[in-house]
Structure I
Amino acid sequence: MRLLDKATMEIQGISSAELMERAAQKLTEEIIKGRDLSSRFMIFCGSGNNGGDGLCIARMLYGYGFDDITCSLIKDFKHFSDDNILNFNKIKQISGIKTVEINSENDIPLPQGNVIIIDAIFGTGLNREIQGLSAKVIERINSLTNEVIAIDTPSGLSDFAKVSSTIIKATKTLTIHTPQVSMLLPENEDITGEVKIIDIGLDKNFSEKTESFYNLVLKEEIALKIKKRKKFSHKGTFGHSLLISGSYGKAGAAILASRACHRAGSGLVTLHTGEKLVEIIQTATPETMLSIDENEKIISTLPDIEKFSAIGIGPGIGKDKLTAKVVKELLLKAKQPLVLDADALNIISENNFHKLIPRNSILTPHPKEFERLFGKTENSVKRLEVLREKAIELGIIIVLKGAYTATATPQGEIFFNTTGNPGMATAGSGDVLTGIITGLLSQKYSEETAAVLGVYLHGLSGDIAAEKLAQCGLLASDIIESIPFAYKKIQKS
């Protein structure tokens, strides 16, 4: 971010003070959304440019007509940045803004009533434990029930993790240009609150050229990946998917995966499953052809797989010994792209089939399945490291499901997804994802594209379903029905 700021200033011919003004303007516009002029603000500022942002915001709030603003500068530092000093001197000239210099714990102002607190103490560059007066200020803020808005990052939370035991607990975090990796990890949700990305016009070309194996998946990039259908296409053009799914009592998994595979655009879909499931499956998804296993209730044999474009296995198959043999046989025989999910992953972990997984296969574990496959990790940062290491080591694509699903590639890149909502934490949602990715593979999308696009499409379909219905009570079937609308929304961009 420091390099990006510098490049932007050089390319656009502006000073650091002017860039700070621009950032503060955009941040202030977000802060005042939906608020009337009776709102009161208390801003706590550190010595660096994060504090400078807070001082700028105070002045701009006053300019918008807010007249109850207290700006507190923590004097716990030997050095203050030039832009910080510049902006503190500016607001001292404005009689309508109350300024407080915090030299001791007794100087910390206490908000009375419904005051909005803005945290501008430390930014993303922090790499040490917060101590002394700054720690006392943060502890005081955390003891209150007021709304807390963190600028760039909650003080004490840095790029990848908690760098201090004393950390601001924000209601909302306004972060500039792009989120930090730490903001995408589950254990930090109670620290960041809602995360909002603020675009301040930093140079996009420099950002794109900067080397990093962490990527954020955006709609405009996804739109470029969608293949246009030619007029004279036919069902054979879009491939023939095989899904190996379901067992007695778990026909729903097979139905959901099959229907999602169709909706994702596969030309043909064949489902291999037990005989007792046939009637309900043919009723629920008449578009799906069936390959019937010789066992009535479970999958015990592998069908002839030669004619299929892509294969997905796992949803609802259980872990019977005969089914485990099928998984092993598939791993040894398949030349087509594979999607491995659910019990297929559990069978791999229990039988140590890891080295049998064909290169470029797509695994879609949730955190517990990931743990069974690759072992426990002490936190999400370590889990990301293992995710990347295993994708490289085994030459596979791993889709680690979560609020910001992380897809790791054999090249060592990690793609964080930006769609989806908590309503999708419902039975069958993972089966839908398996169907979507398999359907994309059958259309000859590359494995990496199928995984990244599939996750994005799955999340966007869930977002559309939640808009039409509600997050609470969302069904996996609702996600499937929204897939065509998700395609439409992406293509419009």
Structure II
Amino acid sequence: MKDIARESLCHDPIHGYIPFISTADGNQTTERTILDHPWVQRLRQIHQLQTAWWVFPSAEHTRFQHVVGAMHVASRVVDALYESLADVCPDVPSRGYVESLMRMAALLHDIGHGPFGHFFDTHYLAEYHLTHEALSAHIIRQELAPFLCGIRACPGGRLADNERLDPDQIAYLIFRPHSESPKDWESFAADPLASSPGKAPHREEPPKYLRLLRSLFCGIYTVDNMDFVLRDAYMSGYSAKAFDIDRLLRYSFFTGRGLTIHPRGLNALIRFIAARSDLFRSVYFHRTVRSIDKTLEILFRDSKAFLFPGNPMDRLDDYLRLTEWSLFADVASWNSSDHAGKRALGERWRRFLARQIEWIAIDERNVVFPAGVHEASSIFSDEQIVEKKIREQLPAEFADIEIQIDIARHLHRPLALTISAAQNFLYDPVTDSVRPLTDDDLFRHLPVTHRICRVYSTKDRPSGTDAAIGAALDHLFQETGPDDTTNM
């Protein structure tokens, strides 16, 4: 009988009731302890949609809501897949261990995020060769390891008496791989900054069950993106139910090769991929969202030395306090600073926070890259080249107008280009065989990537600018021709 007394519920608009373990015996750690930890609570102060909440008024949800939802999806995934995982991995730990492992990885996968989410990765963390996944793994191993080792139960069961949750395995699941070779594990495990306190880093190759579970964090459909597609679609008003997660999980299972889907689940997977792609086009890459990003990019570049100087890896205590809330409160005080540069930046931040955006979208074109087209050789992979080509076509009176090129790229079919190609498989019931998911006709006919090429200019642009830019874009696309890209 389930021990209801140890369990609490939170209610979620996407998943309904989400259970978590809130009481435990002795010095054991509960899931509530992790949920209430400052590193997790910090996510309440970082929006899930980095700047899109300025455009979609109801999309005010945070990273905290998302990771709690992802934790619940992890339980649903284990419920659907544990039996097949045990069939192909006889050495798999207990269900209680696997569910706790997956729940904690899902809950903690975003704790390395900074203000504005992925924007902070690109415009700050990259300077230190970091990603939020790398920071998350580091925080798990350095800050949360003692608590994680004390977890003994999850809503679906308990760990066996001889089992103890391994923080290194949690970090491994969320750390995005660069390859599937053993060296990928070795480089991750040997990182002296990342090893758990008092514990020598792993050197051996990870067990097979762990490598298979990793597909649920870096494959095509993951505990992360299954939640955020449902959540972002609902909160933005795009769709009340973006895809059928029940059917997708029902027809998924593990084989010896990895995460596999039955043909009966393909339509649900295609719908998931389509919904995710539509969210990128309609929400994440909305023209005004990207305009806000452009304005923020320049402002953030000029301000970041005052915001958080240094490598977050070396200053975790300071990074813990860096959120969108702290950043907004900080820049709001710059107007009264004794530092002239800060005062000027403070006025620019005041306008930005009042949603006074500097850049306006003038015109756009869509480009899709099917399989076999070398995307890197296209001019639409380089904003500077596109700007140069457009300026060459502008009439003399518009030669000096201010423009910015934005090329938003969505990886529509990551099966074709990334490590995800080694993560997902398709079952053929006629031949009782398993093959890479890319072999199915439904996937071969999907585009590989999609780029939205937009031209932005300022509000005070001269009359006639928009028509001139539109004509220049038309000429550019006619010049490239169908051999370079497929235009939509």
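Bear in mind these aren't lab numbers, they're just calculated from the coordinates by the rules spelled out. All figures in this text were calculated on a predicted structure; none of them were measured in a lab. Cβ atoms are built from the backbone, for glycine too; each structure is taken alone.
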> mean count of other Cβ atoms within 10 Å over residues 114-121 was computed and gave 20.0; which structure, I, II, did it come from?
Replying inline: II
> Thinking of I, II, which structure, once FRET efficiency 1/(1 + (r/R0)^6) of positions 330 and 386 (r between Cβ atoms, R0 = 35 Å, to 0.05) is computed, gives back 0.50?
Replying inline: II
> So Cα Rg over 2.2 N^0.38 Å, computed for just one structure, reads 1.04; which one of I, II is that?
Replying inline: II
> The value 11 for relative contact order in percent (Cα under 8 Å, 6 or more apart) was derived from one model only; which of I, II is it?
Replying inline: I
> If distance in nm of label points 7 Å out along Cα→Cβ at positions 82 and 250 comes out at 6.4 when worked out from the coordinates, which of I, II was used?
Replying inline: I
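Check the numbers for percent of Cα pairs over 28 Å apart, for residues 146-377 alone across I, II and tell me which is largest.
On the way: I: 50; II: 57.
Of structures I, II, the maximum of percent of Cα pairs over 28 Å apart, for residues 146-377 alone occurs in II.
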>> Suppose semi-axes √(5λ) of the Cα gyration tensor in Å, for residues 50-265 alone works out to 26, 24, 16; of I, II, which structure was it derived from?
In response: II
> Comparing distance in nm of label points 7 Å out along Cα→Cβ at positions 170 and 426 across structures I, II, which is largest?
Replying inline: II
> When mean count of other Cβ atoms within 10 Å over residues 242-249 is calculated for each of the structures I, II, which structure yields the highest value?
Replying inline: I
